[in-house]
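> Following this line, the structures themselves.
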Structure I
């Protein structure tokens, strides 16, 4: 894939961003849950898998990437640059302990979008200087999936949004009920896990969130 990454990102924003967690799917398959979310309006899916072997991940990520392509959604692989390369993913998302953006870029090439997690202005600025294309800022609110990360709050999220010229998406304790505040902070999207994956109706939960994300706000995302 050889794209103008900045133009592609600008055209796809704002983001209703889903991060997967098979343990929260309430008996549904992960792929069916993702497809339900896409029908509801999710336009970014990040495949996060901490337990499976590489072969399984490549097969599942390949299937998920194809579903995302059918819906015109951005497909992101969490952490695993090798899996992203194997399935020709459009994007990879890296944590602070993962390979740095410049190394991922060397492996994946110029057309792949690279996101980086940041929990402070310092981390966000460093990610930007090292070639990140967008920032995942959090945790915005306390969440059991990120117990080690102090909550930024809306004010902290807004500070990160102001500090960089990249799109910033909030993550951590987010749902349709607080999406308006996240978008008003200047964020370019809302990232959720359990608010969709663990919902009784993932499609309906995604639709409710997408309506909030796409609603014009005074703060305006990038």
Structure II
């Protein structure tokens, strides 16, 4: 029986498009930005930023090796955040409904620059953190998906049983990491959204059946 639902953020609750940051950095003079950063893989600089191991200024300074010398901080931040598209209020409302029947958690790879922007946007509509029992942003925890310790630490802190948890993410390596711990999963793909996975505040039964069969 599922009692807990663990959500990814970008691509699940909030819309993102990595190609827009690629385009923005290329307009600043960076070539082949997708070799530095993408949804599936990035160089160590971005992984450190997502673990909170770099300050914002250290991050910007490191990026200066790729951009023209005259580039100002605001231009770097603007290009870095170009991937943030916004959110559908229906998804936020749905989380509120789901929270009446399940314990909700968030497990997200992000960074301080992005989090400051998207939290300001969402909080103008609804207090985002109040929708969850706990919110785990990678840059606040010093860990990131698909590192096993990130999942395990959340489970241990709240004494969650993997078999009672459903994890929803849009990246296969993150799904596989959760499955190895015995967590039920749903791999969100294509044009599917979380609005398709729930009937009001209840999980659609076929979702759990498909999840259980994929874990075996």
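Quick note: the coordinates plus some simple rules give every number you see, no bench work behind them. Keep in mind the model is a prediction, meaning the values are calculated, not measured.
> Can you rank I, II by relative contact order in percent (Cα under 8 Å, 6 or more apart) and just name the one with the largest value? Mind dumping the intermediate values first?
Working: I: 23; II: 28.
Looking at the calculated values, the largest one is II.
> Assuming 42, 41, 34 is Cα extents along the principal axes in Å as calculated from a single structure, say which of I, II it is.
Details: I: 42, 41, 34; II: 56, 34, 30.
Traced to structure I.
> Supply the structure label, taken from I, II, corresponding to Cα extents along the principal axes in Å, for residues 94-157 alone with the calculated value 32, 31, 15.
Values: I: 35, 21, 16; II: 32, 31, 15.
Working through the options, I get structure II.
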